[in-house]
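Colleague: Take a look at the structures listed below.
Taken together, the values in this text are just the output of simple stated rules run on the coordinates, not laboratory data. Here the structure is a predicted model, which means the values were calculated and not measured. Cβ atoms are built from the backbone, for glycine too; each structure is taken alone.
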Structure P
Amino acid sequence: MSSCLFHFRDADLTLRSGSSHGEYHGRQKTVDFHIHRCVLSAGSPFFEAMLSLPQPPNTGNEALPVVPFTESAAVLEILLAYIYPTPDPIVNTLDELAPALDAARKYDLAVAIDGLRRRLVDPVFLKMYPLRVYAIASRFELDEEAAVAAKATLSTGLHGLPLHEDLKSMTAYAYHRLFLLHERHARDAIALLSLPDEIKCMQCNGRRDRMHEPPLWWVEWKERAREELRLRPTAETICSLGFLQQAAQAGGCERCAGCILASSWFFDQLRRDIDALPVAL
């Protein structure tokens, strides 16, 4: 079977994919990519050196020299799309990206490595699979991408996340660094939960006998916020309207909701302060 995208009439080399894993356009088999030596050599020092060596004579009925690969056709197509002057390939899943990045590093394809690194920290992947992105970045020692992914994991936490094959490649050192980041970020965020003197509720702590006590909503909110920050140390949830409403209802004071609305400036500042906490691994 020949590739639909890389089947040039003036090709002088055939790359043959592996067939043991994955699918290519719905079919499982080896796929031939008929390409140009000069383009492959220009895109990779590895291939430049390999193709400069004397090649064995063709055997069988092959019209062009054949170079077999263990990588799947999908991976080879991604790599060739980066090498040739075509739009960057669409890599929709981390299941496609990880083996493609592995192969790009193996064959020293700088343009593919750069493109896949950018794709790895795509906002969609970071939102849905931050721990997997961190694991992949750690596996390939991509420090910048690992730091970006580590920050994204703060929003999801590390508890209750599903297992995935990508996590097998993550070392205990890499995971422990991430754990320490979460622990440190939670501690520093909790330290910011300090009640300003200006925040008062006219009903539950506006009276003289309770003027030195915090509003009832604050007592409930702070305890809930501490628990939430231990799981997910970001301001996203604890400053949300729904989270604040729950605290006001649990406090049992009818006027606390109005006090919370009047304190929006505090939550805006708290969000900025938590977002500004260092996230270095």
Structure Q
Amino acid sequence: MPTTYRVFSFKVFPVKSGSEILIAELSQIGFDSFEEKHDGIDAYIVEANFQTQLFDSIGILSSSDFKINYSSKILENKNWNEIWESNFEPIIINKNCCVRADFHSPLNLKYEIIITPKMSFGTGHHETTSMVISYILKLDLNNLKVLDVGCGTGILSILSEKKGANLVDAIDIEKWCYENTLENLRLNKCKFINAYHGNIDFVNQRKYDIILANINKNVIMREISIYTNALFTGGQLIMSGFYDNDFNDINDKAKSLKLNFISKKKKNLWTAIHYLKS
């Protein structure tokens, strides 16, 4: 059935860095498709899901470092899956992992992940997702337990199972992410992933060998102690979803929790960090 969408046209200056940050923040509040323009972005959200107060959490809109103007309009009903499909291209990461849609031909790489193209953040195209994927590809996950916090499309959970994890818990507070994860688990014929609609309280007394958190700085700062407690001794924590200038704050918090820094990756404005619990 066609879905009614609202499109926001954002004029952003400076355009490159501002657009990247804006896309990251809008993706956290339900915007699920973005189109880059020469002077900003167009961002799409299901009309039924939009409320004006959602913008209260978009920090860049009140930042003195950027100038942003926007307007919006309701779009006519269309088959948006067809539009997403026409804009979604396969991506190859580390030469051995492909992320594609089910309508793309297989590329016959060692790890092939099929994702329904409903949000740019869950397809591996965004820097944060691709950096976490790169970390996972370097790890031996055979018979390990993995927690994927803020799972989005479930892409990191799916790769974790393909890398040998025998239990993966994937959680997201957004119902549409949870439902999209379930859809993608079916597409990839996953057997060892449990998807949950909820917050980090879900963890309770559970323990994991690997925790993946590709969210944002505020959530990570608030929840990193929970992640640490949920790790087995010798467990590993991989986090992304924040900017490189946030690294010191997050690293200081991690050190206070006795997490051992292993490495970090940086791509454009974004950073991913890898820690070990000793």
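Colleague: Using mean count of other Cβ atoms within 10 Å over residues 153-160 for the comparison, can you identify which of P, Q gives the largest number?
Modeller: Numbers: P: 16.6; Q: 28.0.
Largest one: structure Q.
Colleague: Given a value of 13.0 for mean count of other Cβ atoms within 10 Å over residues 65-72, calculated from one of P, Q, which structure does it belong to? Could you put the intermediate results ahead of the total?
Modeller: Working: P: 16.2; Q: 13.0.
Comparing all candidates, it corresponds to Q.
Colleague: Could you tell me which structure in P, Q was used to calculate helix-only ellipticity at 222 nm (-39500 (n - 2.57) for each DSSP H run of 4 or more, over all residues; to 500) as -16000?
Modeller: Values: P: -16000; Q: -8500.
Going through each structure in turn, the value belongs to P.
Colleague: Of the structures labelled P, Q, which one yields 6, 29, 36, 22, 6, 0 when P(r) over Cα pairs in 10 Å bins from 0, in percent is computed from its coordinates?
Modeller: Details: P: 6, 23, 21, 16, 13, 10, 7, 4, 1, 0; Q: 6, 29, 36, 22, 6, 0.
Of the structures listed, the value fits Q.
Colleague: Here is a follow-up. Taking Kirkwood radius over Cα pairs in Å, for residues 97-248 alone from the coordinates of each of P, Q, which one would give 17.9?
Modeller: Traced to structure P.
Colleague: Assign the value 0.05, calculated as FRET efficiency 1/(1 + (r/R0)^6) of positions 49 and 265 (r between Cβ atoms, R0 = 35 Å, to 0.05), to the correct structure from P, Q. Mind showing how you got there, number by number?
Modeller: Working: P: 0.05; Q: 0.60.
Among P, Q, the structure yielding 0.05 for FRET efficiency 1/(1 + (r/R0)^6) of positions 49 and 265 (r between Cβ atoms, R0 = 35 Å, to 0.05) is P.
Colleague: While we're here: With distance in nm of label points 7 Å out along Cα→Cβ at positions 105 and 241 derived from the coordinates and found to be 4.5, which of P, Q does the value describe? Don't jump to the answer; show the numbers that get you there.
Modeller: Working: P: 4.5; Q: 3.7.
Checking each candidate, the match is P.
Colleague: Assuming 110 is volume of the Cα convex hull per residue in Å³, for residues 41-136 alone as calculated from a single structure, say which of P, Q it is. Don't skip to the end; give the middle numbers.
Modeller: Working: P: 110; Q: 140.
Traced to structure P.
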